[in-house]
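Derivation of every value follows stated rules applied to the coordinates shown; laboratory data play no part. What you are looking at is a predicted structure, and each value in this text was computed from that prediction instead of being measured. Cβ atoms are built from the backbone, for glycine too; each structure is taken alone.
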Structure I
């Protein structure tokens with residue numbers, strides 16, 4: 001059994017393996033599949049993709065005894081499952097989550113959970129109505145320094161939230177669907193949403209947002225219809241302020257997700273190398289009167305594994321996961337507000353208005 005430092009252990013006695021299916025065999029399907037194989041009492045019993053060949057390929061790569069399907073509905077009708085990992089692009093959701101939830105199957109959703117707030121709301125309602133456990137793949141929530149910072153927020157040590165500053169910078173060609181605004185929703189929606197979620201996780205609910213975005217480096221690429229540069233500002237309900245930038249014009253092969261957060265008695269500096277071969281690092285500064293305490297942390301944990309352990313624990317213990325489906329909806333409401341503002345020359349958008357409007361991302 002794989003144990004994660006400072007994280008809840010799996011139950012010692014596992015009477016029956018949890019049967020898990022993976023829907024989607026791309027990068028994230030492969031990542032989650034490899035982690036699930038490390039968790040005691042979990043069986044990858046089914047894999048589905050629109051291509052039977054790809055489903056079989058993932059089965060062979062993971063070396064598991066799973067049934068393969070080229071139809072989600074066929075899999076749902078044939079298998080008795082405890083959970084499904086949805087690792088498909090946001091545009092590809094066509095009611096599968098709702099069907100699985102209605103059958104009492106627990107749901108893991110890769111972000112963004114849907115292509116629009118309206119669709120995300122439908123999925124969240126189905127999950128909550130069915131009472132199943134859900135988890136959204138915001139794996140950065142499971143970073144060691146983030147978890148420590150969150151605990152200091154919960155116990156009141158951090159004090160009042162003041163400022164969040166974050167970024168997601170890369171230079172990523174992406175697939176055809178990723179470059180298509182009608183299928184991915186854009187870079188803010190598909191990638192920078194990780195950073196917006198971190199703002200929500202540490203600072204609390206968002207009240208209002210503004211944004212600017214443009215395509216500055218890919219104008220000659222006809223199939224590139226998404227933005228490649230963006231900036232958003234947030235006013236949180238507690239009065240704190242956030243600024244987040246995103247770009248797809250930075251260093252090729254580097255995915256730089258980092259942030260700095262200021263609280264009344266605490267500051268965290270999360271530094272990203274942008275390269276999976278080199279560990280990210282964090283520094284947490286605690287203020288006690290005139291004294292400053294510093295703790296440096298090497299981010300050497302496996303955040304993908306940690307989020308699956310949390311999800312499996314939640315299923316076994318009948319409790320809420322760290323990132324239930326509603327968090328996926330809240331992140332979409334925020335980023336879609338930033339996008340709407342950007343489409344209106346930076347006009348502020350109130351998040352509560354987005355909850356009733358649910359405008360499609362175009």
Structure II
């Protein structure tokens with residue numbers, strides 16, 4: 001497989017990493033739409049098929065994607081030197097924290113679990129913003145500081161919807177304000193429902209508005225000619241828009257739990273795709289005997305699956321063997337792995353400091 005770039009054509013898909021189909025379906029989230037339609041229009045057969053597939057999907061996508069950030073950390077050139085605490089101290093801290101929460105799961109455990117579920121939609125929003133911005137730059141569509149802020153807020157709308165949606169289950173707003181207090185006030189209920197409906201609109205309207213605005217800017221630039229101030233600017237690529245809409249769609253179409261499950265699955269697919277691309281770019285710069293990209297990605301993915309299995313299946317079982325309950329052991333480990341993943345991602349994806357930054361962000365073909 002050649003991790004090549006495609007020059008933008010008349011239809012502004014954007015400058016891709018692999019191919020238009022790969023980037024749109026996997027990184028852009030295009031695969032979410034047919035599944036969402038299936039889930040909406042044929043609930044019974046979709047639910048039956050999905051129930052059979054979930055254990056495999058969890059291992060091959062969800063668990064592998066959480067492990068991928070750790071594998072990326074330890075295979076990224078210079079990680080030990082530039083991120084010593086992240087690579088050596090944080091794993092020990094995580095182990096101590098998990099053990100403490102397993103010991104006191106009855107009193108503390110719900111807070112670690114609530115933090116994990118509250119933070120997750122924010123993490124997905126941050127990834128959507130990063131990927132959308134990256135494709136804009138790669139595709140010759142620079143964003144002003146104001147446009148970047150607008151895009152960031154557009155990406156955060158699903159997080160706010162999830163923050164409200166988790167209230168009844170004790171997550172998000174419900175972690176701070178008990179759901180009973182919200183229900184007890186008619187004014188609070190009306191405000192809650194109005195905010196939820198407004199977020200449903202903004203999740204789609206804000207990224208589409210930015211897309212249209214940048215398309216008009218590009219059209220004016222073309223009309224003004226190459227000598228104009230904005231003469232080199234292109235429209236926002238379709239893949240950038242799709243990344244943002246795909247992340248938000250689940251929080252509009254489904255309730256909190258189903259949105260959380262499916263956003264996690266497709267976030268995992270997206271994450272594995274982009275981290276595999278960066279891994280190959282890393283190997284191209286450091287390996288004395290470069291192998292084919294497919295072989296490198298296959299090895300990387302196999303390690304992620306194996307590590308994911310060890311973390312999610314074997315680690316909790318260690319606490320069970322020590323005499324702790326299965327449920328609290330599993331939930332505390334899962335929550336800690338989530339949080340560890342969020343923290344690690346906050347550092348390893350600061351790609352402006354990455355040695356591959358110019359290669360990844362270059363608009364040259």
Practice problem: Taking mean count of other Cβ atoms within 10 Å over residues 35-42 as the quantity of interest, name the structure among I, II where it is greatest. | Solution: I
Self-check item: Which of I, II leads on mean count of other Cβ atoms within 10 Å over residues 267-274, largest value
Solution: II
Quiz prompt | mean projected area of the Cα convex hull in nm², for residues 147-306 alone - structure with the largest value, from I, II | solution = II
Self-check item: Identity of the structure behind 23.6 (criterion: mean count of other Cβ atoms within 10 Å over residues 19-26, calculated), options I, II
Solution: I
Quiz prompt | Computed -23500 for helix-only ellipticity at 222 nm (-39500 (n - 2.57) for each DSSP H run of 4 or more, over all residues; to 500) - originating structure among I, II | solution = II
Practice problem: Have a look at I, II and say which one yields 19 for relative contact order in percent (Cα under 8 Å, 6 or more apart), as calculated. | Solution: I
Quiz item: For which of the structures I, II does the calculation of FRET efficiency 1/(1 + (r/R0)^6) of positions 83 and 331 (r between Cβ atoms, R0 = 30 Å, to 0.05) return 0.60?
Solution: II
Exercise. Identify the structure, out of I, II, from whose coordinates Rg and Dmax of the Cα atoms in Å was calculated to give 21.6, 73.
Key: II
Quiz item: Any idea which of I, II comes out highest on mean count of other Cβ atoms within 10 Å over residues 107-114?
Solution: I
